[in-house]
Structure 1
Amino acid sequence: MTNLTTIDLEKFTAVGDARPHLTAPWRAGGKLYATNGQSMVEIDDDGRQAVDASKDHPDCGSLFGMRTHGEFFTLPELAPKVPCKVCRGKGWCYSETCDDCDGKGEFMHGTFEYECKRCDGEGHFYFASAPEGEPESRCPACRGLGEEINSHNPGATTTLGNLTFATRLLRMLLPLPGIKVACCDGAPPYASLWFEFDGGRGLVMAIRK
């Protein structure tokens, strides 16, 4: 029996997203779900920490049911990743709030709003390593994946059948036990990659042309 606790659902959650309900796994109908808006995963509820489903969470069970897939195949060898410059490929970093804008990335002067020059509008400064005793968080620059998010990098996309996917999203699937994939061809938003593994299933959205 697969030990589901070894499956890292946090990898599939969103980082720095305006939709806070996507930043943590949730439970519904005896299942656990996670999504970053581009991929989603479902496993049996193993009792790990997760929030209860709310009206804001997507109905992933129905989304799975809206798609039919072709034959399963093995993922091809993927291009090497280009490590994130902020976290140096770790997926985790340390952040400090910009004192000039109090973390807002902008400030008001009179009746005008200006972007903070010190932090380039980020509101925070990010470092690959944290001072001793300080906590790290998932890197917002790479969304916790440890690699550059740049569609112009060599190997940033991978074509499978008639569909093209962000390679970084496909790389998330490699550690899953018994992973196998199949294309769900069709018009967006149904064009996707269906994947199954020991203990769960999921989808990766194709890149819209």
Structure 2
Amino acid sequence: MAEQRGGRGAAKGRRDEEVRRRIVARAGELLARRGFGATTMDEVAASLGMSKKTLYQHFTSKEELAREALEEAFRDAERALALARAGEDRDFGERLRDHVLVVAERHGQLDAAMLEELERSQPALHARYLELSRQSIERNFGALLSAGVLAGELRADLDPRLVVRVVQVLAGQLLLPAQLGELGLSPQKAVEAILSVVLDGIRVRDPPRSGRGRSR
């Protein structure tokens, strides 16, 4: 009997987790398209064909749901970036291009007005967005730099930690809504500009043709 109850409990847990994933995915789509203020819990529930009561059983507030959607967006980006830089036998330039495309695509889902609204109405959520961006740069861009140095495509005389910090500082400043508005940039264009400036400056002038490392 205890085993049956345990089995039913595990099955319910899996169903609940699946429902949460559906809610988070749908909320992420609506928040990215409409912004925090214009998206309501009623709308999220209706778009999923569930009652608002059921929705609130999983998330107690729109703020909690938005935070989880933000966290999931960055987890998804982590998976995409890991795939982009995978394959040591691949040409480093190709891996670099794929990495930049993933970053630009993810930031292209945002606009300056949406970030400005988030900063104004949900400062804690906006701060979490900036912190997740910083962490992602540190992990993923740092791994890419190490691969580029190993392949002989990036300057080995530069400390990768310094380059990562430069990108973090630039992103932290340029992705602020006020800066985006002043420069007339979308988040996507700002990220593309940062990566272009930094990566052009750290590429070696005559990289080896092979992506497998320096010849000795």
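Any read-out appearing in this document is the output of simple, stated calculations on the displayed coordinates, not a laboratory observation. Since the structure is predicted, the reported quantities are computational estimates derived from the model, not experimental observations. Cβ atoms are built from the backbone, for glycine too; each structure is taken alone.
If Rg and Dmax of the Cα atoms in Å, for residues 89-168 alone comes out at 17.2, 56 when worked out from the coordinates, which of 1, 2 was used?
On the way: 1: 17.2, 56; 2: 15.3, 47.
Label of the originating structure: 1.
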ask   = Where is FRET efficiency 1/(1 + (r/R0)^6) of positions 113 and 201 (r between Cβ atoms, R0 = 35 Å, to 0.05) largest, in which of 1, 2?
value = 2
Read-out log10 I(q)/I(0) by the Debye sum over Cα atoms at q = 0.09, 0.19 Å⁻¹, computed value -0.47, -1.30, structure in 1, 2 = 2
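Could you figure out which one of 1, 2 the value -1000 for helix-only ellipticity at 222 nm (-39500 (n - 2.57) for each DSSP H run of 4 or more, over all residues; to 500) was computed from?
Label of the originating structure: 1.
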